[in-house]
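**Student:** Alright, structures below, take your time with them.
We did not get these values from a lab; they are worked out from the coordinates using the rules stated. In this text, all values refer to a predicted model and were calculated from it rather than measured experimentally. Cβ atoms are built from the backbone, for glycine too; each structure is taken alone.
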Structure 1
Amino acid sequence: MPTASKNPTGSYDRDKSADPAGLGRRHILIADQFNNRVVEITASGDIVWHFGRGPNDISPRSIIGVNDAERIGDGLTLMAGTGAPAGTEPLCPNGCADNRVMIVDHDGRIVWRYGHFGATGSGPDTLNTPVQATYLPNRHVLITDQVNERIIEVTHGKRIVWQYGVTGNAGSGPNQLNNPNAAELLENGHILISDENNNRAIEVTHTSPSTIVRTFTAHGTLSGVAFASRLPDGHTLITDSNNNRIVEVDDGDNIVWQYATNTPSGSNANPLPTRAVRLRNGTTMISDQFNDRVLIVDKAGKTLVQYGTLNVPGYNTDDVNTQMNAPYDAKVIGDFTGLTPPSRDHDHDGDDDR
């Protein structure tokens, strides 16, 4: 019997007793970017937890233009407040900064923070458009500080102990990045960086100085690398944003699988997908940003489930089945490749910036 069918709005009507993507009881964490919130949902799309007050709230109690969220322990969520660019937030038409990477508990209390709300900089405890953060096994946080053109590793005490990229200087040479969009710690100890405007993913040593050990460009076809992760078989999954596709490349940089997100009828011509993660069962979860949806597809490219309405932004406090606004990141909690395994270390200082 059918488990999910499209309704006239391009979203899906679900039999909530069914589970077409095989998620079981696992929940999904979504960075609902221009709704200024992070939501945790069930497999059927119901919202069970959120941080942020929704669209048109640009206070520190929201997370403005959130691009990234990761569950790092029981009830703790790491998230990056990127800020809203000009034209995306009615209350600040020229754009508004957030510039915080935060750990938030289940009650919405900020228990750790790097960067200050509304403050932009490159000095101690300041950021300029942080787009992604990863919690490391040593309790440090790896932050992609995009406009500062760097990846920084920050201690619990807010000290930078490692950096790749020259602060404020874009480039493509050694120790240079151009608008980096993500960074991940690999099992071999290296760092995999999505070097967006250099149209590449690079694997660098986690040393000072660092060296590039591998570069992935899908033989020069990538444009706007938004995210990259290493798969268990050694392949690399890359979100090729400007080409509106997800690609999987082997060690030889050959494309072995790809999926385009702009092919459905009614799609945004350039939805600029921002995140793809491979789940344990071999399916791929995709944040299809300006198509306003998150979807899970199988190896054959069949859509198993979709959250949000294709190319129709919106806001709903109960579920995300029909309404999101440019979701930038989505992960099944406890089931995503390429990221450091979730930590259960809860030892964080309180912070009143909320």
Structure 2
Amino acid sequence: MKPAKLPTRFAPAARSSADEAWRQSSQVAQAPHVHALLECFPVPAMVLNQKRQLLAANQKLVCLLGRPVEALLGLRPGEIFKCIHSTEEQGGCGTSVFCSMCGATRAILGHRTEECRMTCRTPHGWQALDLRVQAATLRIGPEQFTVVSLMDITSEKRRMVLEQMFFHDVLDTATGIHGVLDLLPGLADPEAAKLLTMARRLSGDLVEQIRAGRDLSAAERGELQTNMRALQVAPFLARLCSLYRHLAICAGKSIEHRCSPDSATICTDERLLARVLGNLIKNALEASSPGQTVTVQFDHEKDAGTFSVHNQSVMPEPVKLQIFQRSFSTKAAHGRGIGTYSIKLLTECYLKGRVSFSSEAGKGTTFTVTLPRG
């Protein structure tokens, strides 16, 4: 089926009234075999009206959400799962600019199967959720409804992106080490010493990539331990930028760093902050063309410090709307899709800061990480 064209606000804000929703819910409940059909699904499932409002649900969905059907009646999928974008507009789920990229709404409006990346509010913060949403038409008398099933593929997607990150990054580094060591036997001592230095650096990168994967898994489980200490910002930025100037993706490009004031200090976990800013620098370099400059800056405020990473490129609108989703990647169709997600996870859940970005023609793209100083 040809995908529907998606304007900025692509789902109608109008809803059925509470009385109409109750009438439709009763109609669905009285229809033969509908209840049995819902309970046959091995995954959570529901029936929606044409305004995408819930009319009926199977027991698996009720148990998953911990709320009776009566409490869900008339809500849209994003409101049911507490999607962070479902309250941004008065019309609710489906009416914000971010909803134009929502796989669940695409599936429901197009009566097809789509994957949906959703960031949900929970009592403990936010949580990334990946769903495979299947929707089909259901006719009861003269009226048309939609049957929707929701398969949780969060673990599958998480495993996929972590495996791809591991195999891509670690294999690249291990291949580099192998190539360097292969050359050593036929070289004179000065040349061998240079290659040994390179191999040492590559092996250090390999260890860091393995630790990064381990720490990300621990962070998602809520088990990552932090080590908060005073950090002098200027020498920290100098070391970090120097490290990334040696990467192949920096060839023909430059990195500048600025710190105001030079004596600034913050209390943070240096290892996690280096991982957050390192991801941002790497992304900025990958988005830059030869001859362009990536700028890394720190600005001191009264109670906070703000790091910014700027490059001259501009992100397309669909990328901007999905940038912090876990399984979304700006690269290939099955790209790693973990970089900006891990930036947000580590910054907001462990460094107790906040991350944001802007990307405009003529101004480029800037990611900012704001951390409390104390």
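**Student:** Given that distance in nm of label points 7 Å out along Cα→Cβ at positions 152 and 256, derived from a single structure, equals 3.7, which label among 1, 2 identifies that structure?
**Tutor:** It must be structure 1, since only it matches.
**Student:** Using the calculated result -12000 for helix-only ellipticity at 222 nm (-39500 (n - 2.57) for each DSSP H run of 4 or more, over all residues; to 500), pick out the matching structure from 1, 2.
**Tutor:** Traced to structure 2.
**Student:** Turning to a different aspect of this structure: Who wins on distance in nm of label points 7 Å out along Cα→Cβ at positions 72 and 320 among 1, 2, i.e. which is largest?
**Tutor:** 2
**Student:** OK, next. Taking mean count of other Cβ atoms within 10 Å over residues 64-71 as the quantity of interest, name the structure among 1, 2 where it is greatest.
**Tutor:** 1
**Student:** Quick check on the output: 5, 20, 27, 21, 15, 9, 4, 1, 0 is P(r) over Cα pairs in 10 Å bins from 0, in percent, derived from one of 1, 2. Which one produced it?
**Tutor:** It traces back to 2.
**Student:** For volume of the Cα convex hull per residue in Å³, for residues 24-207 alone, find whichever of 1, 2 sits highest and give me its label.
**Tutor:** Comparing 1, 2, the top value of volume of the Cα convex hull per residue in Å³, for residues 24-207 alone belongs to 2.
**Student:** Given structures 1, 2, which gives the highest value for relative contact order in percent (Cα under 8 Å, 6 or more apart)?
**Tutor:** Max of relative contact order in percent (Cα under 8 Å, 6 or more apart): 1.
**Student:** Consider the structures 1, 2: one of them gives 2.6 for distance in nm of label points 7 Å out along Cα→Cβ at positions 192 and 248 as calculated from the coordinates. Say which.
**Tutor:** Comparing all candidates, it corresponds to 2.
**Student:** Thinking only about mean count of other Cβ atoms within 10 Å over residues 120-127, which of 1, 2 has the largest value?
**Tutor:** 1
**Student:** Have a look at 1, 2 and say which one yields 25.5 for mean count of other Cβ atoms within 10 Å over residues 144-151, as calculated.
**Tutor:** Going through each structure in turn, the value belongs to 1.
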